[in-house]
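Visitor: Right after this note come the structures.
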Structure I
């Protein structure tokens, strides 16, 4: 059983304890990679498939795909092919002869999937991502004697309903146990890996994902991950970067706007670092001229034609997914276009990780990008309502940047700490 190589004491105590001795609701919260999901997988194998309770057994995540990725892959590795059968389309799972249902809880309509269900056991992955309506409905469904809910989550804002209405709600106190995990609770992570994980998180993300604290995201969004030290110019450009062998990906991020500014950002990915080389920024209000889709497409073709790229100048256009008519125009012209990932919060976190580990550089001539980078801030009014989002201003280069970096640095791409980032950390600490 290679996945269950070692248990930390918290994970072992939780996993071995019989559900009859647990409270109705158990939340494992704290830092990333601390063994929370690992412990719940083990609990399922040791006890939950055999625990006698009325009602359905369900596993909930933001999507079925995320449940499969976060929980089921490791679970299936441990139990072996003979002990499970899973239909990824319907979410029906048979594990050791016991029936489970995998359910997505992504939006406010998700609660309808559990209407009418009687739930005996619920596993909740990434609980802070669930809408309050789903969580409230789930509590109503868990009526059988001995029903149990086991959840894992990384902390979010202290105004989040899970923190205010559940964790710090005295009405839940008799039925709720919260177990806090840190990186030190996972003995399967060596020192070098732990340093990498810690180095990849800065500011609010360090507080949440390393220390496991429920804290507010406030102020400038990238103040802790970006520094002007990572700017470059023509003299400091790597030799051969723009040549056919100097990059593995040539990408242009696009944030489309008619009344709002329209932005193109050109990147060269050399396999380790994404180099933001040039920008196009057209503000129709300031310029007092609103362009059509065709005119913007002309500008993009000219932007590509005047690139410093030598050789295969056919970049991937990673575009604002809502810019339907503009994408059609680009496709008609034979350009390669893909939709940018519009998950703003996950995108901001990923950009922060890319910067914190030193995997990005920005040309000094990208003045609009630099201006918006310092102005891009969290929405204070939204935070007071328990919502987390950036202010919808000074965000056009930031959106194009996020689309491009999310495309070039998907979740599976490893972000080792680059020497320049380590050097900066030492200088900053000094």
Structure II
């Protein structure tokens, strides 16, 4: 599991010909290249922070700022350097806390694992590890500092997965609940979203969050890839996946976000959206109008009758089927029991769309309880007992059980990860120079 970096997260360094295609709703974008030169980052030399007595120096902060700028392709400006520095300091605090836990639990990450991760990043960008590292060095990033970051990220993923894998196991009832909710909402409009979320409490207040979000919007419009910015600056659970929020159904987002979505088209980027506790930036990647079909799994026992059969013939056939029904029919035995009874034929009707069924069968398929056996039903072909053996919704927007299980597991591990880090921060002694006391 990769918590912060994924293959290709840094490979843009040698492929800057991929400008952002997003537009703010109603405004044209004006993409530009990522920073090509090392920015001038000046700060007093020395120790800036201690985390449980471990030192974080100005060199460490400057290196992390360069890495943030390099990976997000944000254009450093006088207005945003302070925010980048704050993000770098938060990132370094978390890394130090994670590294201390790795020592505590004796989690070791080999050089081969780090080399493999760098090779994956380079391969994703169509370059070699040597070229990737060389480009980073030209930008001012110390390869040793970058490798330390990767070592901690890889080890932290190993630690969290190893310690809390059992907590992330997903039960069948959880999968059923998600599928039921998805099926219920499958007919509503949906948007495929990217999201960036800035937590006002974490960044220093709502005004700071709004100002930071405005700067991020401008940087994305100027060419910084949305996914790279989300990885480095978003505080949503989706940050490690580049801000991929997946398909979001109408009515499931905060009211202010939903209002923005109703006015946006695919490819558009929202202005900062203030919600309780923070600020969202939303990228609409795609949209679709919900379309869903009901599929019913039916079996039957029937007696053939001509369309012009007399009332007496219909009554006799109905009575015969009624006796069979009262003898303990189920979905499991209706076909075999029918075929064992003279004059009655049992058959599997399989799974069918409600709209494709004959009218007498549609009402049963639509409303009958799963597992129930209907009373005798007349059709042009004869008299039937219909076993309602399954019902499900079918739509391109409905995931498989395996997809739901995987997503729920990832969500639970991400939640554990956030709580783990929160608890470490709360228990740590963190001193920032100039803020003692």
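Visitor: Which one of I, II has mean count of other Cβ atoms within 10 Å over residues 81-88, as calculated from the coordinates, equal to 18.8?
Guide: Of the options listed, only II reproduces it.
Visitor: Consider the structures I, II: one of them gives 17.2 for Kirkwood radius over Cα pairs in Å, for residues 217-400 alone as calculated from the coordinates. Say which.
Guide: I
Visitor: Same structure again: When relative contact order in percent (Cα under 8 Å, 6 or more apart) is compared over structures I, II, which one is greatest?
Guide: Ranking I, II on relative contact order in percent (Cα under 8 Å, 6 or more apart), first place is II.
Visitor: Consider the structures I, II: one of them gives 13.2 for mean count of other Cβ atoms within 10 Å over residues 281-288 as calculated from the coordinates. Say which.
Guide: I
Visitor: Okay, moving on. Of the structures I, II, report the one carrying the highest value of mean projected area of the Cα convex hull in nm², for residues 97-232 alone.
Guide: II
Visitor: For distance in nm of label points 7 Å out along Cα→Cβ at positions 201 and 305, find whichever of I, II sits highest and give me its label.
Guide: II
Visitor: With helix-only ellipticity at 222 nm (-39500 (n - 2.57) for each DSSP H run of 4 or more, over all residues; to 500) derived from the coordinates and found to be -14000, which of I, II does the value describe?
Guide: II
Visitor: Comparing mean count of other Cβ atoms within 10 Å over residues 105-112 across I, II, which structure shows the greatest value?
Guide: I
Visitor: Moving on. Matching task: 2.3 is the computed value of distance in nm of label points 7 Å out along Cα→Cβ at positions 89 and 153. Pick the structure from I, II.
Guide: Going through each structure in turn, the value belongs to II.
Visitor: Taking 197 as the value of volume of the Cα convex hull per residue in Å³ derived from one of the structures shown (I, II), identify that structure.
Guide: Value 197 for volume of the Cα convex hull per residue in Å³ corresponds to II out of I, II.
Coordinate-derived values only; no laboratory data. Keep in mind that what you see is a predicted model, and the values were worked out from it rather than measured. Cβ atoms are built from the backbone, for glycine too; each structure is taken alone.
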